[in-house]
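Asks: Below you'll find a set of structures to go through.
Please treat every number below as a calculation from the coordinates, not as lab data. These numbers come from a predicted model, not from an experiment. Cβ atoms are built from the backbone, for glycine too; each structure is taken alone.
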Structure P
Amino acid sequence: MQRCDELRRALGIDVRPEAPAFVRPDGSPVSGDLDRWRRAGRLINTSLESNGGMCSSLLQNRHGLVPEETHA
């Protein structure tokens with residue numbers, strides 16, 4: 001909890017106990033439609049993983065590297 005408060009303080013986000021837990025970049029509270037925000041986060045995560053995989057494949061092919069084993 002201390003680390004979270006430190007990060008919020010560094011970003012200028014309210015750290016009082018009564019402050020909203022989830023806020024937008026402008027500091028306004030996230031509406032009750034938290035599922036929409038979570039869905040967007042999952043979509044961004046999938047996009048980042050896909051782009052990372054494509055970059056790794058391109059580098060392996062370009063430089064003749066052996067693919068690393070990944071453990072899920």
Structure Q
Amino acid sequence: MAEVTNLNHFRKAKLKADKDAQAAHNRARHGRRKGDRVRQEGEEQRRQRDLEGRRLEGRELDDGDEPV
């Protein structure tokens with residue numbers, strides 16, 4: 001005698017596989033690799049350090065004052 005199968009089980013499994021495939025496609029298309037993220041974070045930290053290093057100390061400006 002044939003085995004009774006629940007078609008909902010197969011339908012849901014197919015939908016899940018399709019969603020997983022779409023998610024993998026989106027990650028590849030829009031995601032960034034770890035090396036890219038680390039490099040960008042390092043560049044941002046370097047820019048912040050450079051900016052802080054160039055900041056003039058003791059030259060606080062009031063609201064109406066202009067720099068000289």
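Asks: Assuming 55, 27, 23 is Cα extents along the principal axes in Å as calculated from a single structure, say which of P, Q it is.
Replies: P
Asks: Here's another thing I want to ask about it. One of P, Q was used to compute FRET efficiency 1/(1 + (r/R0)^6) of positions 8 and 32 (r between Cβ atoms, R0 = 25 Å, to 0.05), and the answer was 0.75. Which one was it?
Replies: Among P, Q, the structure yielding 0.75 for FRET efficiency 1/(1 + (r/R0)^6) of positions 8 and 32 (r between Cβ atoms, R0 = 25 Å, to 0.05) is P.
Asks: Which of P, Q yields -23000 for helix-only ellipticity at 222 nm (-39500 (n - 2.57) for each DSSP H run of 4 or more, over all residues; to 500), as computed?
Replies: Q
Asks: Out of P, Q, which has the highest value for FRET efficiency 1/(1 + (r/R0)^6) of positions 24 and 56 (r between Cβ atoms, R0 = 30 Å, to 0.05)?
Replies: Comparing P, Q, the top value of FRET efficiency 1/(1 + (r/R0)^6) of positions 24 and 56 (r between Cβ atoms, R0 = 30 Å, to 0.05) belongs to P.
Asks: Further question: Consider the structures P, Q: one of them gives 0.95 for FRET efficiency 1/(1 + (r/R0)^6) of positions 16 and 40 (r between Cβ atoms, R0 = 41 Å, to 0.05) as calculated from the coordinates. Say which.
Replies: Of the structures listed, the value fits P.
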